[in-house]
Structure P
Amino acid sequence: MIELFWTGYRLAFRKYITNKYVVGHVCTLCYNLTFQLLIMISASMTNEMAKKAKDTLQCLKYRFSRDLRKTKLQEVLTKENNLTLWKIYVVDRSLLITSFGTLLTYGILIGTLGEES
């Protein structure tokens, strides 16, 4: 994410740009953006599918025998399994939008610090 920020910053605020410079940085930007999207989208979809599977098991638990319900299903339903960021924040769809908003905001702030009035 840091590389994505600095590459976008260099493209936006550099005074003199050559074609080779633009092509190199656009390729780097696309690579880092694709990598971040792959990680974040797959993690958020995994969390959504885990929640959906847990909800389905919750609805179907009365179709199983009492012994299985007490042992295996209780263990599965009480355990929290989520992909998180350092066990602080559960990865979801809103994190994707928030991360790009943060990159844009910090880019604008740092870009305006160097300007002279």
Structure Q
Amino acid sequence: MDEQGQLSVEVILFVAIILFIVLGVGVFANEQSVKNSIATATRFGAENGTTEMGISNPGTLPVKVNSIQMNGTEKVTIHLSRAVTQSEKNAILKSVQRSLSSQGYSGVTVFISY
């Protein structure tokens, strides 16, 4: 009788440890998934914005999105291949915000760097 009780306690502790590990991995994976979704939506919006600029103003120089840098899930910096005018910057930011809001991310601050 005593051995069966000991076995039950060991099984419960083993299951609890496994559950704790699975939940820990799940939380980490969820955070990385959110960051990846924000970065993808930001890149997609920035590329759409630069494409719209090229279509609406055929004489403009091409702008390439070099990289996306994130500081958590609230601050995102877009690194462009060249400096852009304020109106071009506004068009890119508007496109990025539209892309982020369509994915359900409204509290993200976006910066543009060259």
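A few comments on the model shown:
- Between structures P, Q, the greatest calculated value of mean count of other Cβ atoms within 10 Å over residues 39-46 is seen in Q.
- When mean projected area of the Cα convex hull in nm² is calculated for each of P, Q, the greatest value falls to P.
- Looking across P, Q, the calculation of distance in nm of label points 7 Å out along Cα→Cβ at positions 55 and 103 that yields 3.0 traces back to P.
- Which entry (P, Q) yields the derived value 27 for relative contact order in percent (Cα under 8 Å, 6 or more apart): Q
A short reminder: the numbers here are calculations on the coordinates, not readings from a lab. Because the structure is a prediction, the values reported are computed rather than measured. Cβ atoms are built from the backbone, for glycine too; each structure is taken alone.
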